[in-house]
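Below you'll find the structures, each written out as structure tokens.
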Structure I
Amino acid sequence: MTQRVLILATNGFEQSELMEPKAALEAAGFETVVASPESGEIRGWKDKNWGESVAVDAFVGDVSESDFDALMLPGGQMNPDILRMDERVIDLIAAFDEAEKPIAAICHAPWLLAEADIIDGRNVTSWPSLHTDLENAGAVVLDEQVVVDGNLITSRKPGDIPAFNEALIAMLKEAA
């Protein structure tokens, strides 16, 4: 059975941080499902302006951790800031962590990990402006392209996407 990766996002996701991992996962043979509190399509953010839209496959309230093998959280400043205020999103992230399934978060998305209270004592990385928030949530923040700690995969920025993709795909293949 094909492994399924849930991608949680809303309007304002960083274009490259959703589109490139999604394409890499699909090219590696994984099924991706974009879930959002919005329906229809959500718009990315690219180069200080609105970017391309992506179709929403499922409503965030209709998905469950048990239906997926991993969770991918794209960044962008707006996207995780909006999502961290949605209890359904936070509950889903916590459920993936409790099930010890891979959770991959890039750029500003580790805000969601802090909100879900799953980073205390764990190694993570992120966009530099989040470091204090993550440290205050108990994380050990490292400045590396990709940091893997148990089921968590974190990266700093769009330039880290190749390493981010490689780490997520490797973890999924190992879990298969």
Structure II
Amino acid sequence: MAQSAQPERTENPTTVARKSERELVVTRTFDSPLAAVFEAWTRPELFKLWWAPASMGAVLNVCEIDARTGGGYRIMFGEGPESATFFGRYLEVTPPARLVWTNEESEEAPVTTVTFESQGDGTLLVLSELYPSPEPLGEAVAGMQAMAAEQFAQLDQLLASRRPPP
């Protein structure tokens, strides 16, 4: 039997949970080193390869990331009246352990924190969204449950494709 060109991967679950009336937490372990996972979140040429859920058919037309404290980001899906733009600024960038950014497209948008923790050869990622009030959280939970598992599976595939063969 021929060997696969892709490194072996294990399927790690993505969990989405309410932490409080204003906070949503998503966790996932990746079978890739800390630096590689952090890089996939901070380099636009990598980020655009995994962020848009393939099942939605959305195309990430713009992906600008200045991943430094005080830097900003701008992400745009689609074109014309069907487009959606997300933007904000980085409040904290501590490579390769932590990213904190604003989501400025709406007054109801959260502040997002992503932490990266080395676990042996893998990385535990914890994404937290803190909303300004409880109201938008209910809608966010449903949306995140639908998208996060697919996004993180796509990130896992990207990371596996970039890993050197054993």
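Read-outs: derived from the displayed coordinates by stated rules, not from any lab. Only a predicted model underlies this, so the values are computations on that prediction, with no experimental measurement involved. Cβ atoms are built from the backbone, for glycine too; each structure is taken alone.
Quick notes
- Identity of the structure behind 3.6 (criterion: distance in nm of label points 7 Å out along Cα→Cβ at positions 48 and 120, calculated), options I, II: II
- Distance in nm of label points 7 Å out along Cα→Cβ at positions 32 and 152 - highest-scoring structure of I, II: I
- Structure with the greatest value (metric relative contact order in percent (Cα under 8 Å, 6 or more apart), set I, II): II
- Per Rg/Rh (Cα atoms, Kirkwood Rh), the highest-valued of structures I, II: II
- Identity of the structure behind 14.1, 46 (criterion: Rg and Dmax of the Cα atoms in Å, for residues 40-135 alone, calculated), options I, II: II
- For the set I, II, ranking by distance in nm of label points 7 Å out along Cα→Cβ at positions 88 and 104 places I highest.
- Here the criterion is distance in nm of label points 7 Å out along Cα→Cβ at positions 24 and 64, and among I, II the highest value is seen for I.
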